[in-house]
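In what follows, structures are represented as structure tokens.
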Structure P
Amino acid sequence: MGMMDRRTFLGASGAALYFPHILRAQTSDLRSAVEALPQLHSLQISRGDKTVFAEAPRGPGLDSLANIKSCSKSIVALLLGAAIERGEVPAVTAALSEVAPSILPPDATEGAGDITLEDLVTLRAGLERTSGPNYGAWVNSRNWLADALSRPMVAEPGGRMLYSTGSTHILGAALTEATGKSLLAQARDRLGEPLDIEIPPWTRDPQGYYMGGNNMALRPTAMLRIAMLMRDGGKYGARQIIPEDWIAASTQQHARSPWSGLAYGYGWFLSPSGYTLARGYGGQIIAAHAARNIAVAITSDPNQPARSGGYFGDLMRLLDGPVLALA
């Protein structure tokens, strides 16, 4: 932290100490904003190592499991970084045919084996999407990997972003083959144990691979610890859990969402205001703002949409306004 940044941080900390009425007013503004969002179930904010806001006005509460939906994609991205650090995967630029040739079906689309793990984690595989209107047919297919990998190429791999749960599922299966551990075992060993959080089993495909990219469940309190991990460069407390250079690479733009306009790194959205975000259907959010020393976890009604022009936009205004005001 530079001298000016340190002074700014200390000044902000001092303001909270010497002018507690300011903090109370900011918290009151935040609570009012939360009350105005009927889809929101819970909100937690950590500043440094202190939780400064933790309320669940609706839903099952802070300590009950919540479906984090597509925030799962960001978890799989962290597991990729862990596998590379351990030498189980040679590099993020390694191709599927090198890392996990056994998952390629006989009728794989031409060029599918050349798709890299980087293409998958940045959602630039080039294959026709399995999300949106294609999602139902995909999850009802007899072989999710074969279905995804035999879809036509609609873009050059490494080109434009094609938001597709199938891409993250392929990545998760490749990690399973490369490490010899299921995604569940990896998540528990490499995130659950060091963060001291519960990671229960979730959906598996017909071949037994845990779903990469959707339907994981975490407690909101566990989501906050992952947000802190991202904010602190892969560390939790004194322990380096995910390599710092992987976190740095994850927070560099590699793609851009055609819907929200947000930049996208290695499995994480990047906002113009400086947030690193995992985003799940309905308004599930794991967010970190390293420059402002803020970590945030949000859960929402998982059965209602959260479009960029609707509720998700409201949540971004919440993050950029009342939440950052607590920093």
Structure Q
Amino acid sequence: MINYFIRERVNRRVYQLSDALGRRISYLRVSVADSCNLRCVYCMPASGVRFTRHGEMMSPQEIGMIVGAAASIGTTAVRLTGGEPLTRTDIVEIAAEVSSVPGVTDVPISTNGIFLKGMAGQLHGAGVTRANVSVDSLKPERFSSITRGGDIHRVLEGMREAADAGIRPVKMNTVLMKGVNDDELAELTRFALENSYPLRFIEMMPLTSNVSFQPELFLPAMRAKAILEKDFRLSPSYSKNGYGPAVYYNVEGYDTPVGFITPLSGNFCDRCNRVRITSTGRLRMCLFGDSMVDLVSVIREGGGIGDVARLIRECIAFKPEKHHLDIGKTSSETLEAMSQIGG
């Protein structure tokens, strides 16, 4: 009955969800867990943060209803993220719930890759379409240091398994860190290109947990691009490469692009097409904005998909024009660790 209702709304949709600035909101990021098995230096303190208890998180059915509400008013892509989404034992059920919603045509997942090996086939079978995997270094000791315990060999095995299972593309995300991994940008790029993994370099963003050292590690994306151009010939790519904010470049001699995400050096808020749902079912209109609206309570108090859809529509009208990040300055007091909402 729920899927029938959503399907009817999708079939006769005469509007699309837009904010007050006319930005079409077609992309939903759902944090299914704020817990993580790693402690990446740019993401959270070594001691970690308070994670949400399992009983406080949304159930697969509640996630499906919220996604259904969003799909009924224009959402087509739903990314499963975290924290680390694969720490949830019911992640395959969640993926199946989301992918079955009429109108949702793309279900990517963001992961640190540690648990991909052995799960990739199930995820693809449940409807996961593509994956973004964090790879900040290919050097085992350095990777372990950055992630505080991660095993790069296990991550790379998981990426290969995911691609073989049909999850494509598998993209690599690399956070740029001056004096940490800037000496292996060419090596990371060559590895990604030779394995057909689209690579995105991401500027390190300030959080309350890293704001004291973020300025000294900050490496502008265009400086990274200049480093790469010593070894590769790059040209702007004008093809569509997914829903993200990355600016992509073609690399001579290869079919796989390289992208740069510039939240600080090149604000892209004017083309933002996304909102986020926390693991506790709260709608967050901006990654670095602290305003949140409780959606899951509507469901738990007996509301239906239509009620949730109306609340989402009302809230989108107040989506901020832009974030107010700067080097060494965060604009969110509630976002201590990126794992809390998944970037």
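Taking FRET efficiency 1/(1 + (r/R0)^6) of positions 146 and 274 (r between Cβ atoms, R0 = 35 Å, to 0.05) for each of P, Q, which is largest?
On the way: P: 0.30; Q: 0.85.
The maximum falls on structure Q.
As an exercise: FRET efficiency 1/(1 + (r/R0)^6) of positions 34 and 162 (r between Cβ atoms, R0 = 35 Å, to 0.05), calculated from one structure in P, Q, equals 0.55. Which structure is it? Please list the in-between numbers first.
Numbers: P: 0.55; Q: 0.95.
Traced to structure P.
Please state which of the structures P, Q yields 0.25 when FRET efficiency 1/(1 + (r/R0)^6) of positions 82 and 186 (r between Cβ atoms, R0 = 25 Å, to 0.05) is computed from it. Before the final figure, lay out the partial values.
Numbers: P: 1.00; Q: 0.25.
The read-out comes from structure Q.
Here helix-only ellipticity at 222 nm (-39500 (n - 2.57) for each DSSP H run of 4 or more, over all residues; to 500) was calculated and came to -8000; which of the structures P, Q was it taken from? Provide the component values of the computation, followed by the final result.
Working: P: -10000; Q: -8000.
The read-out was computed on structure Q.
Where is distance in nm of label points 7 Å out along Cα→Cβ at positions 42 and 258 largest, in which of P, Q? Spell out each step's value before the answer.
Details: P: 3.6; Q: 1.6.
Greatest value across P, Q: structure P.
Which structure, out of P, Q, was FRET efficiency 1/(1 + (r/R0)^6) of positions 202 and 282 (r between Cβ atoms, R0 = 30 Å, to 0.05) calculated from, if the result is 1.00?
On the way: P: 1.00; Q: 0.75.
Structure P accounts for this read-out.
Taken together, the values in this text are just the output of simple stated rules run on the coordinates, not laboratory data. What you see is a predicted model, and the numbers here were worked out from it, not measured in a lab. Cβ atoms are built from the backbone, for glycine too; each structure is taken alone.
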